[in-house]
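Listed next: structures, encoded as structure tokens.
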Structure 1
Amino acid sequence: MRLKDNVAIVTGASRGLGKGIAKKLAQEGAMVVLADLMPADEAVAEIQSEGGNACAFKVNIANQEEVKAMITFAVEKYGTLDILVNNAGVNRDGMLHKMPAENWDMVISINLTGTYYCTQEAIKYMREKNYGRIISISSGSWLGNVGQANYAASKAGVIGLTKTAARENAKKGITCNAICPGFIETDMTLKLKEVNDGAAWDSMMQRIPMGYAGKTSDVGNMVAFLASDEASYITSEVINVGGGMIV
């Protein structure tokens, strides 16, 4: 129970990686707000059935006023805010020379601008209490990936934002770190097993030195560590959780 009595917000938490992160934080004793544009009631019910303390909040993180309302909701409901996990994100892949401007704008507005809105509003509160943990989910694609100019740019921006926030707020007791997950098993990625009799899945496994896909709990474990006092002297770091796939 490393996070007992801590209050956390996890964006994009209705399913997949965000849901896994929220579950882990709740297991560690945190009170968790599962923030998402999609309904998160099922995820909340699952956490509560395991004895965790969680609630849902509907938010479009690309809307600054809705983000402000999210922070206010968490503080009013639980009395404080200690942890922010910027997980929400989308992708609209395509080759750069064919990429519609609206696909660029959507990915940047959610993945990067949304992370900026959430981080800024959380830091305003955390600076007042001289304590906070901000963990942002980036991606190995920040190094560049064919067909993902918009996604790669957004995730590289998240790392630059994280490192800047870390430098600006270190003396206020706020740590800011980024995690780059590799290939993680979710409902979405498991669909690859249905492509070409599993050939697409097998091809992906061959790219991972450890030979298998990660679990959402693998990323959740790292988030919980960075959110805890055990990581109080770690800030401005970019940590890969990818079985060796990200180099």
Structure 2
Amino acid sequence: MSRIVKVEDLHKTYVLGTVKVPALRGLSFEVNKGEFVSITGPSGCGKSTLMHLIGCLDHPSSGAVYLEETNVSKLNDNQLAEIRNKKIGFVFQTFNLLPRLSAFENVELPLIYGYFSVKEMRERSMAMLEKVGLAHRAEHRPPELSGGERQRVAIARALVIDPSIILADEPTGNLDSKSSEEIMAIFQKLNGEGATIIMVTHEHDIANCTKRNIHLKDGQVLSDQPVKQVCLPSGGS
């Protein structure tokens, strides 16, 4: 397998006044193309900080993050923005949809920053809504959708740029159990089609739906091992 992500001796320390707060303390691991990895650990262990660094949303204090062999830790803010727009699909706990735009328009939004014709933008956006089973809700705005449907829109938006990697930060955190199962079934299907996914979760049953688990504690990797028996959610698209 080819490597997508390499995290090398990663440190991140926040300075709050005169106090230094270490969030990450020397993490190292790799993620290969086509893997489905969950990152777990107690609150404050560094999960979200790690995702921000892999997602090119922040710079480490030291160490490096490589995305497809590019050391993104050395890039400036404009270069990081370009990487985010072209290579990373984000899925957040709070969906981050624009309430005044339709589901279709929310999915289409990332393409506005690329070099796509109007026809191609429309075709790609609708194809992604179809992939998550929501084409029939394309004209509905987020307030008219359930939580599970909003997260499907968010997944479609993440997919529309054809990213190298999908980063999901607590994607089921605001959902009921049935909707969570449906969302995990979608992620498993995407992974089965070749998508590389890294997912932060505090839920043990959600982590068991991935194929590999990296458990953090106090900003370090406590364990990194395959999920012994991957669960298969009963939901689906």
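Just so you know, all these numbers are worked out from the coordinates, no wet-lab data involved. Source: prediction; values computed, not measured. Cβ atoms are built from the backbone, for glycine too; each structure is taken alone.
For the reader, a short list of remarks on this structure follows.
- Among 1, 2, structure where helix-only ellipticity at 222 nm (-39500 (n - 2.57) for each DSSP H run of 4 or more, over all residues; to 500) as derived comes to -12500: 1
- Source structure (of 1, 2) for distance in nm of label points 7 Å out along Cα→Cβ at positions 90 and 210, computed value 1.8: 2
- Which entry (1, 2) yields the derived value 27 for relative contact order in percent (Cα under 8 Å, 6 or more apart): 2
- At a computed 4.4 (distance in nm of label points 7 Å out along Cα→Cβ at positions 50 and 122), which of 1, 2: 2
- Sorting 1, 2 by mean count of other Cβ atoms within 10 Å over residues 194-201 from high to low puts 2 first, with the largest value.
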